[in-house]
Structure P
Amino acid sequence: MKPRARSASTACARPKRFPALIKKFKAAGCAQVKIYQSLDPRLIRPLSIAAHAAGMTMTGHVPNGIGAVKAVIAGQDQINHIGFVLQAFAAPDLPPTERGTKLERAIAAFDPSTPAARKLAQWFAAQHTVLDPTLALRELTFPRSELAKLEPGLATLPPPLAGVFSDAPPGPEDEQRRRMVDKSIALVGLLHKAGVTIVAGTDQAVPGHSLHRELELYVQAGFTPLEAIQAATLVPARVMKKDKELGTIEAGKRADFILVNGDPLADIRALRRVRVVVTGGRAYDPAKLWRSVGFSP
């Protein structure tokens, strides 16, 4: 196992090996290349070239030390998590590695209505950058009593998972965290208005529930309910070049959809009231599905 680990590490450090490595992943069925903060920023360019040559896109975190703007210039197609983009807007004059008080002050002072902010949002749109904001993830830093009012799914968790979201009492950083979320929501609204492609994701959130919260936050940011729903259906299907197969309910496409009690175009929260789940040509009772994995319906 050790020689194999060293070999993989060596391959990832040698750009000349990227084309063959990416082709191998493409042949195995991979659709994207995912990168993390730990990636050497100098590898973004050769890795993206190899990915694009294979007909794949590169998504993920912005590697440490480069910043969102330069990462996109280097070839990164998509960015996961709004924090990387927020720092590019709020603190363009600070080093990308900046953390702590200076960054917090810059974010607190960030105004998405300024000409500079609008210009940068238009730049990201012109680069065809795709953003997966994971706004609901940022709310998980709130005290449990506050979070429970925003995310009713917390009350449905099985005991082992409920422990992950154990009660966090109010603390001195709560106001700063709320401000971060508010600024993030405002920025997503600005980017959406500028034409940046937004796709809905959740990361380490409340399984089966946080996607609903994500869409609720998009509406709060200025999306219409239909636009929010499309951010979780049609838009990601197009981004992944799967829109001929899924993303909308049409003849010839996969029949995966849900039936809800209410009109989500009038109230996005109606999406939480799922009554029937249809997938693979079969209809399921969501209450039974929840119980099968230890959740309360």
Structure Q
Amino acid sequence: MAPEGFLLVDKPGGWTSHDVVAKVRGLAGTRKVGHAGTLDPMATGLLVLGLGRATRLLRFVSDSSKVYLATALFGVATDTLDADGTETSRVPMPVSLDEVDGALEAFRGDIEQIPPMTSAIKIDGRKLYELAREGKEIDRPSRPVTIHSLELTGFDAGEFPVVEFRAHCSSGTYVRSLADDIAASLGGRAHLVALRRTGIGSLQVDEARPLQDYIDDSDLIGPSLLSLAGGLADMSRLQVDDELGKRISHGSVLPLADLPIETATAVLDQEGRLLAVYGPRDQSARPEVVVA
């Protein structure tokens, strides 16, 4: 039987998220592998993969907030806002630690962010990075994101300061844009020279294995998998008896009196196994994903 569940991988630099998915497909011997939130090739850290039926649940993981450790070089801009891009400007920016620390306050809480041209967002049916490859730049509408916390963790002064910060942010936040926007608020530009994702919801990179471990020994994949319920640990959950569980396993629409939920909820059987994810809609509880 093909392995099934959530696999936590510590992605190395130089790999795309798709590269990791393709590698694990081969190692696990299954085509049903996906990921919950792209990491750029330069970035390292937590990549959550879904194998088997877990692929249908990845969207609930990807909607969780993220934590990043970022290192930005102030005064130097690139066309991708990270170190993989081509340098477009270099202007000394000898700001102080106190100036940078003070600038962070404006970026905490609910903010508006313009997606970079190298993102996968579609405008008029075209992905922005496809237009960027053609040398085009178009106006992009800003999008609301939430920066739950933002703290300075390191500072190396000079004409081109190196700024390290930790950001806990909502899904959809572009940390490279955040770094450049912080620099812009101080009159300059910046790009990321390092980025590491340390958390997705309650899932932590400390719980992940380096990709190389799985390459060296693919037998580690099975024992390393989180269950379907375990991967959805941040969701509301409700345990039901066997009779109601049978109805849920068939994807029945239920009165809220029978399944009293207020948000998307992981519904478990008496043994703690995931039956389905249900959500409230039209005064009833309706299945979003049924896995039983």
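Coordinate-derived values only; no laboratory data. Because the structure is a prediction, the values reported are computed rather than measured. Cβ atoms are built from the backbone, for glycine too; each structure is taken alone.
Brief remarks on what is shown
- Computed -5000 for helix-only ellipticity at 222 nm (-39500 (n - 2.57) for each DSSP H run of 4 or more, over all residues; to 500) - originating structure among P, Q: Q
- Which of P, Q yields 2.3 [distance in nm of label points 7 Å out along Cα→Cβ at positions 66 and 186, calculated]: Q
- Rg/Rh (Cα atoms, Kirkwood Rh), for residues 218-265 alone derived as 1.01 - corresponding label from P, Q: P
- Among P, Q, structure where semi-axes √(5λ) of the Cα gyration tensor in Å as derived comes to 31, 27, 21: P
- Among P, Q, which structure scores highest (criterion: relative contact order in percent (Cα under 8 Å, 6 or more apart)): Q
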